[in-house]
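Any read-out appearing in this document is the output of simple, stated calculations on the displayed coordinates, not a laboratory observation. Here the structure is a predicted model, which is why all the values come from computation and not from measurement. Cβ atoms are built from the backbone, for glycine too; each structure is taken alone.
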Structure I
């Protein structure tokens, strides 16, 4: 079932969902199951599974360093299929521009269609660690809008190389990212809203926001989006703070602000266990306020751990 259909059937009730990161190479999928199991009591209608782009590793070959491309967290589509089969729940693979050609993207989408996956999250992706700015892969897309357009064409039965298969067309529901504090590369919030409108106009069905800690930023973002003519559901993304170094890491990586009240509480913590509890309590209050606002879904970035998400959900749902 499509995300938009889940939202429509909820008839105004706020749904619960979360996002997982695939385990690193050599790890068992059972780790994911162990973290999914405690959250199933809250009836998530769908689960997101992230995709990692390629990165360089260096292999020592007799004293010479050999530079090699690899993916440290492979298997997003396979993991989505496994979770869908085990829990009878919709899964949403993240599809990236970065690190993929248009042909590789088509292969991935064909696999998703074959496996009965109804939703995909279309993202540009980040620059590689060695890059200062995002560089599209040769033969790949530079912007998420282009990726949305390719998916829409597949939904119409139009494949690459002018292949038309109207009897085998897909019907993906497409999610895209939104940024309540603007994308780090956007020159202004207004320009960022225009880019979001382009993604929606290209065919995106819903928006999931980057994490934020000040609900006022989300409310203002939704207001601006609606004023720009963006009418699709806008789902807030929530990340509970878990360790003290998040005070530096999250603002640096995601270019976001954290409320001073939260900063002071974390700074006064003497252990990461205390920080985790502060993060849980703050996310509970944040979630309750968002629910009162009437958000369609509360989407939690679990980072593969479920204990704090479970405590939040117990207090909210």
Structure II
């Protein structure tokens, strides 16, 4: 799942890095081309997040376990630099870079072993698996009597519940029985301490304060129905005045993608990447030149607006002539 950057649900694909989702069986138009939903999701990740690798490296230390140095080195490894080239960029010796490579490979090996351990743990019975992970003996135990110990025990139990899942009363009881004998008492205390919530008839339980499924559906609806800015964009080098002109059905996403590519040394325009590497990010401006004006307030027509954006792009190319010494576009 993380390797792809999206999860597959029953009726849609969902981005792991934002609220974007694409319904299965729906065809999505973009830049005058029609894409089935999974391909549209892959293009979304590419345009909105740069790439799966870029998005993953952009996560915090808490999520990745990587230091800033390790994250920077992984970006350089991905860009294809040799150990000697990396050493020259970050300082140090090639042997130091090789040691970093070895450390990261060792971290990968350890992660695989840890996943195997957790997989084996998940395969155990509720009493053995859940209980032995948090306590020193096998089998459910008596619930503590002291207030402080009770609160600590409840905090351990609530961690066994998934924040975005709803449970039947039977499922709640099964989870609690894996740890404590008096599941009725523990269930009641979880509710009283605002850790669990439930329907009035007791048919459904969920973690208190977790993202409600209706709210999640609302976020998806808002994302799908948010109008994308269609138009013409520009990337400009302030040192030499050279520009790159282009159009997109989502100019904000495209500019975000270009920033990621240049930062990661992965842009496909050699001269643009070379100037970016030489002059630095502070000497480049990413901006929208002109947007297509929607013809109605109804559903967005990406095909029609994409054609208008191409016409606007042709106008800007004619006016600015961003070729050769004046820009990074290739003249057709």
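Things worth noting here:
- Which of I, II yields 26.4, 80 [Rg and Dmax of the Cα atoms in Å, calculated]: II
- Here the criterion is mean count of other Cβ atoms within 10 Å over residues 111-118, and among I, II the highest value is seen for I.
- Entry that produces 5.4 once distance in nm of label points 7 Å out along Cα→Cβ at positions 167 and 295 is calculated, selected from I, II: II
- Value -15000, calculated as helix-only ellipticity at 222 nm (-39500 (n - 2.57) for each DSSP H run of 4 or more, over all residues; to 500), assigned to which of I, II: II
- Which of I, II leads on FRET efficiency 1/(1 + (r/R0)^6) of positions 175 and 279 (r between Cβ atoms, R0 = 35 Å, to 0.05), largest value: I
- For FRET efficiency 1/(1 + (r/R0)^6) of positions 87 and 287 (r between Cβ atoms, R0 = 41 Å, to 0.05), the highest value in the series I, II is held by structure I.
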